[in-house]
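Listed next: structures, encoded as structure tokens.
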Structure 1
Amino acid sequence: MNRYPILFLNGTSSSGKTSMAKAFQRLWPEPVIYASNDAFIYMFAEHVLKQKENLPKVIPPILTAFYRSLPHIAACGFPMIVDSVIEDEGWMRECVNGLVDFDVLFVGVKCPLEELERRELARGDRHVGFARWQYERVHAFGAYDFELDTSASTPEQCAGLLAELLRSGRKGRAFDELRRRYAS
């Protein structure tokens, strides 16, 4: 069993989850597993992902595989940070039920829509409009254990807050609440 809760980051594209997670890996004194839905998505060739008509065929099954893999990855026993964009209730159910044997701190990674759209354009590697499309969907599943506003803090500052959260010994409750809701 893991000594620390899983840090499960959920936020829109361009919200800063990846930068924060990588900063956390550099900051934390032990090796940390970084599990990212993007790592699974980018198992497909770039030309496949650039064709919008392919996305409905490839994204749902590969993300389901990602969410189903999380308990196996967590079972390695290392501290773990998950970088996710949960925009579908089925994926949320997959996560809360799959990680039933683990303590999870569900972290909402938030950022004002205007800033998300600015970042999306500046990056140049995102489908423009994706953050807007995800904005309401991603945070629709209920309360988080902890929330971060990445427009107000740097990735390093956010990573520091996550480290404080882990050191605090706080237990996650959001996944338990979601699990109860889905059971009824």
Structure 2
Amino acid sequence: MATTDKFPVVFLDRDGTIIVDKIFLNNPDEIEFLDGVIDGLKKLYDAGFKLVVVTNQSGIARGLVQLENLYAIHKKISEVLTQHGVEIYRYYFCPHMPDSGCECRKPNTGAVKEIIDYVDKENSFMIGDKDTDVGFGKNLGVKTILLTTTGNIQELKWEPDFIAKNFKEAVDIVLKTKKRSEL
């Protein structure tokens, strides 16, 4: 792929953004999509965005999540979404501890380095429920949307471009912003 073939992306946090945060989810049978997520992802996909999940998964380093189960969780998410006409372009995860200093842990952008040159940053977004998600988007140079659905919004280190009370509202923001940029 030539670097001129850039595409718009909606980067998505996983736990607390597209599925219920079960704290170290290790069983694909326990996946629960949050309200409005499947319909919202369908709208984004149909609007031409590539959907990329980026998730910190320190449960692997802690021994609480097995790598094969993480892959099975992502496979099941994709299977459910495929039934609704949605494709996740890529999944990226950081298996390291929060204090590891690694480049693949959000808010760092090392996890997505293989696609970073292909992302149309001007027309891309990061949707997440944590300050580190906003930081990831800022470090990547895309617009950021902070979800307040989990209520864990304390003092923010990074200022989000938008705040949404739920996933549907975040999707509406993305689609309205896209339409304005097409004028």
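Coordinate-derived values only; no laboratory data. All of these numbers come straight from a predicted model, not from anything done at the bench. Cβ atoms are built from the backbone, for glycine too; each structure is taken alone.
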(message) Suppose distance in nm of label points 7 Å out along Cα→Cβ at positions 30 and 78 works out to 1.2; of 1, 2, which structure was it derived from?
(response) 1
(message) Quick check: 2.3 is what I get for distance in nm of label points 7 Å out along Cα→Cβ at positions 14 and 54, calculated from one of 1, 2. Which structure matches?
(response) 1
(message) Given 23.9 as the derived value for mean count of other Cβ atoms within 10 Å over residues 102-109, which of the supplied structures 1, 2 does it correspond to?
(response) 1
(request) State the single structure among 1, 2 that was used to calculate helix-only ellipticity at 222 nm (-39500 (n - 2.57) for each DSSP H run of 4 or more, over all residues; to 500), giving -15000. (result) 1
(message) Comparing relative contact order in percent (Cα under 8 Å, 6 or more apart) across 1, 2, which structure shows the greatest value?
(response) 1
(message) Tell me which structure, out of 1, 2, gives 1.0 once distance in nm of label points 7 Å out along Cα→Cβ at positions 110 and 174 is calculated.
(response) 1
